[in-house]
Every structure is written in structure tokens, then in C-alpha cells.
Structure 1
Amino acid sequence: MSSEPQLGPRARRAAEAVRDVPEAPCPFRTAYQRDRDRILHTKAFRRLKHKTQVFVAPEGDHYRTRLTHTLEVSALARTIARALALNEDLVEAIAMGHDLGHAPFGHAGEHALDDLLKERMGRRFLHNEQSLRVVEVLERDGRGLNLTADVRDGIRHHTGTGMPATLEGQIVRLADRLAYVNHDIEDAVRAGALREADLPGEEVAILGRTTAERLTMLVADIVEHSRDADRIIQSERVGGAFQRLRGFMFEHVYLASPAVDESTRARGVVQALFDWCLEHQDDLPASPEQDPVQRVTDFVAGMTDRYALRYYRERFLPREAPL
């Protein structure tokens, strides 16, 4: 079996990884490397390139998508893991799979599905839970990927109330936030929704003026304060500044125009698609899922932004053609 790089005493060992269905070891890759590769080759991973990060279906070539966000989270998380002598392969596998279940149109699509399911069916839609469902159930025609328990735990708990059981999972949970806040600043400036001069002065003074400066400060702070801790943490000074900067982004970008305007339209599209699909089950792709609500949820959540818009236009808008 492939040997692991030098790991510290707190690192998770791939040799101890557990799968629901036992498998013979690979002679060239660790269990976590195999998990990463399985995620990399999924259809859900490929669809991330056409799923929104912040701005809905952006026309520019340089805006982040869920795919580029995933790669940025992976890079940040691997840097932290290596500095702390933790398992870089486990971190990478979790990072690659953490957003597989995201709905189209970013958090607007997620909230639209969640609100609809809560109000009508007493259910929830959470993208971390859907990401877990993708790897456990939906991929490989309903057979799932048979990932290790550590990777599945990290995917499930990269957001929400639960904390990952491994330090590697905790790294991804924090790296996810570091990546999207800092890189969303760049996209917001590029879109004209924010000026660099608008960023809060005190937080910029602590964290840095540029994305590179801020990420360097944040990573260094995590490494310094987590080196001898039993969990992955930030200092009060740097962590507090980051939380305030994140709050600023919610107030001035995520919940403000133009992002919130497009989000309102996106919610309407997602909810209309859900209702249509629920009434036209025979038109959906073949699925072993027997629960009609879950089947529609899986189908709509798996859509890319552009596919959702095309699907909506074909069913709800008149065509430009002679009668």
C-alpha cells in the first residue's frame, strides 16, 4: 500500500480509515487519495464549473465558480495541513467534495429549496447534507462512492452546527470561509458592487490590504495558534477581524444589490422548476429514488445555473417562432 508522508502525532492515518464496504488496499494510493480521485471523476464535480459562487450566471470569464472556489479551498487547506504535519490527502479529499451538493444559483438556490421544503413538506435542504448524499447515494447510478468515514464526516460538517471529528476536517471548514470571503471581495470589486476603499479600515489594517496579504496573515495565524491545540483555531485579534470582515461582506455584498436582486429572481426560477418537476415526474431522468419529493430535490439541486435557466425557459417562456 502507498506510504503516507511524514505525519505528526495528531494526524489521521489512512491505514486506519474505514469504509462501509471493505476494499482491498491500492498499491499506489492511500485510502484518502483514492477518495479524492473518486470525487474528482464524478459528474457532480464537473458540474461545479457552471454553478454560481456569488453572482448568478456571470458573463465575465474571470468570476469564481463553485469549481474554482473548491480548488482554492483545497489549496488553502493543504497549506495549513502541511504546516501542522496533518494529513494533506484527507484535507484534499474533503475539500474536493465539500460543495458537490450545492444547488444552482449559489446560496439563493439553496435557500429557495430549503424554504419550499420547510413550508410545504416539513423537510430541509442543506447543501452539506446534499453533498453527503451525492457521494453516498447519487453517484455511480445510485451505488455511491464508498468513501471513508473521515472524508464523509468532513464533507457533512464543513458548515452548519456540527464540528468535524478530525483536525483535517476542521481545517477545511475554516479554509472554506477564508477562501470565499477574500475571493468574493475580488469578484465584488470586479463587478462594481464594491470598492476596495469601502472595506472596513480597522479590519484591513489587521488582516492586510490585498487578498494575498490577508490570506497569508490568516493562514499564519491559524498555524501558530493551532500547532499545540486540540482543535483548529484562530487568535482573538485576527479571528475577530476576519469575522467582522465576513459580516461586512454579508451586509454590503451578499445581502445587497446587485447580488440580492439576482437572488430574488433565482429563487423564483428554482421554486418554479421544483413545482413543475413535481407535477411531471415522468419527464425526469430515470432514478432508483422512490420518494417523489426527494427525486425532484436531487434533480433540481444537481442542475447547473445555465441548465436551470434553459430548463425554465423551455417550460415557462414563449418561444420566438411563427405560430
Structure 2
Amino acid sequence: MSELAPGWSVDAMALVGPTASGKTAAALAIAQRWPVEIISIDSALVYRGMDIGTAKPSADELAQVRHHLIDIRDPLHAYSAAEFARDATALMAEVRTRGKLPLLVGGTMLYLKALRDGIDDLPTAHPALRAEIEQQAMTLGWPAMHAELAKVDAVTAARLAPNDSQRISRALEVWRVSGKALSQWFAENQASRDAQTTLNMPLLSLEPLDRAWLHARIAQRFELMLAGGFLAEVQALRARGDLHIDLPSMRCVGYRQAWALLDLAHASGATAESILPQLHELGVAATRQLAKRQLTWLRGMDDRLVVPCDAPDALAQTLAAVQRFTAKAL
């Protein structure tokens, strides 16, 4: 982490909370009073062409303050938590060199955990290579594959049973794709985490006192998405021809439900518009489940400062908390 910019008492701040809790509006209000740059903590906002269903900030909102890690991936390509941790760390240093405070905003808790606690940055899966390894195992047997692993990665082989097919396969895959033993990857990642300075990043969490308030917000927002052309957005993504429902991008809440319903409509000869009522029902239910998972993650972060996002003075409480966390004058 770079040296603190003059006047700041923290390295960064994180504004988190479940979906539809008002994070974007709060972040923009913070940006009006403090010199910040926003770093998105959202696994859906990274994808280009996925604007309506992700509740991506509008062009006007993006113009109000500099944003990072939005529209950085085509939906065909995945973006991992390890990549986020690496990119966010570099961006925080850059923002601080400009004398501004990095404000991390979003609700993808795995990303936040990766940034705070570290994550093993390993080579991505290589399906063709994995299939080749499994084909060899069918001929030679997994004990023979374990013996092969012992020649290139004795440390990993020593902790694996000779018939632990899943882990042996992954270790051999990592070796063949990178030329580096899995145990070496783990050691280097641990050394990198040990060398990092502890991040001084207060967590400000927007959480509802009344879950029904959040549910109403979720339903209203999904209605606005549908009215704003969400279904047409998904149809345009399908029309590309190179995307499918099992991609990480298409597993985003709302998109997966829309894709599956469009498949059913196509198979039955129904119109796309006929699925709108069911899409609303399924999309709202899936978003509520997402919010529940996010709140579960948040409850495990004991160092967070909770602001009740359904309180009448929620924004005032948020701004007051930022003032307490920072040494920068208003």
C-alpha cells in the first residue's frame, strides 16, 4: 500500500450492503462532499452490454465521479475474485497517488473477502487438458497418475490419497498448463499475503431493519428494469450466438431466469412478451435470495459499521460515518 495521501487517515473505505439498499445513491452523495474515486465491488457490473439487469449506474451518474471496474469484460469471459483483488489493490494505490480516497462500493462479498483476506491466484480451469488427464487415468489408473504427480510436485502428492481423482487431476492440470507446481503456487500466494500491509479500510454497511422494506425495493426495481427494456437486453445477448446460460455472466440474477424462460417460450412457440409476468415473479424471488445471502455474509464481518438503510435519516447517518472515518475536511 502506498503512503497515505495528506489529510487521509484511512487507506480506503468500503460501502457495502445487499442489493437495492441504496449504495449507488449514497456513494454519489459521498462523492459530492469528498474527493473520492469509486471502485466497484460488483461481479455483474464488470460486463459490457449488461446494463439494465445489473442496475448499472447511468451515464450521468458515471460522469459525476470517476468509476473503476465497470464494463471491463465481455460477457463471454469470466472475471474472478482473485483478479478483482489484484486489480482493486492496484487501483487503490493509483487513486491515492492522485490525492483522492478510494471508495469501494458494491455487494459481491466474495470479492470483498478476497481483497481483505487474500485468495489463491491459480491458473483457470482448462477443460481440454482436464479431459486428457482423465482419459489417461482411465487407461493407467489414478494411483499411476498420483505417481506422476509425485515426480513434479512431491509436496502436493504427499497430502493426497492415490485415488483422490479430483485433486490429483487439478494438480496435474495446474502443472501442465503453467509449468509450476500447485504447492509452489500456494507458497507464492501465501508469501504475497504475508508481505501485504494490513489494509486500513473501514466497512460501512447499509442494512435494513425491516426486511419487508428491502423486498418492496427489490420488487419495484425489477419492475422498472422490465419497463426499461431488460427482456430486450437479454434477447440481444442471446442473438450474439456465442453466449450460453452456464457462463458466469449469464448466471447473474435476472439474466439466468430470463434466458431460461426465453428458451421455454421458444420451444413452445410463445411470444417473448408472454413470459414477462413469470419473469417478474422469478426475478424478484431470485433477487431476494441474493439479498439474503449478502446479509448472511455481512453478519460475519464483525468490524462493519451498520447504517439502517430504511431509516428516514439513512443518508445523513452515512455521511456522518464517513466524516468520522476520515480526516479530510469537508
FRET efficiency 1/(1 + (r/R0)^6) of positions 34 and 74 (r between Cβ atoms, R0 = 30 Å, to 0.05) derived as 0.35 - corresponding label from 1, 2: 2
Looking at structures 1, 2, which one was mean count of other Cβ atoms within 10 Å over residues 154-161 calculated from, given that it came out as 21.0? 1
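From 1, 2, which structure was mean count of other Cβ atoms within 10 Å over residues 170-177 = 25.2 calculated on? Kindly include the intermediate steps, with their values, before the conclusion.
Numbers: 1: 25.2; 2: 20.8.
Of the structures listed, the value fits 1.
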So FRET efficiency 1/(1 + (r/R0)^6) of positions 10 and 114 (r between Cβ atoms, R0 = 30 Å, to 0.05), computed for just one structure, reads 0.25; which one of 1, 2 is that? 1
Determine which structure produced the value 20 for relative contact order in percent (Cα under 8 Å, 6 or more apart), calculated from the coordinates; the candidates are 1, 2. 1
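Computing mean projected area of the Cα convex hull in nm² for each of 1, 2, which one ends up highest? Could you put the intermediate results ahead of the total?
Values: 1: 18.6; 2: 19.8.
For this comparison of mean projected area of the Cα convex hull in nm², the top structure is 2.
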Which of 1, 2 yields 0.70 [FRET efficiency 1/(1 + (r/R0)^6) of positions 146 and 314 (r between Cβ atoms, R0 = 41 Å, to 0.05), calculated]: 1
Value 17.5, 51, calculated as Rg and Dmax of the Cα atoms in Å, for residues 98-217 alone from one of 1, 2, is from structure 1
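The numbers here are math on the coordinates, done by the rules we state, and not lab data. Small disclaimer: the values here were computed from a predicted structure and weren't measured. Cβ atoms are built from the backbone, for glycine too; each structure is taken alone.
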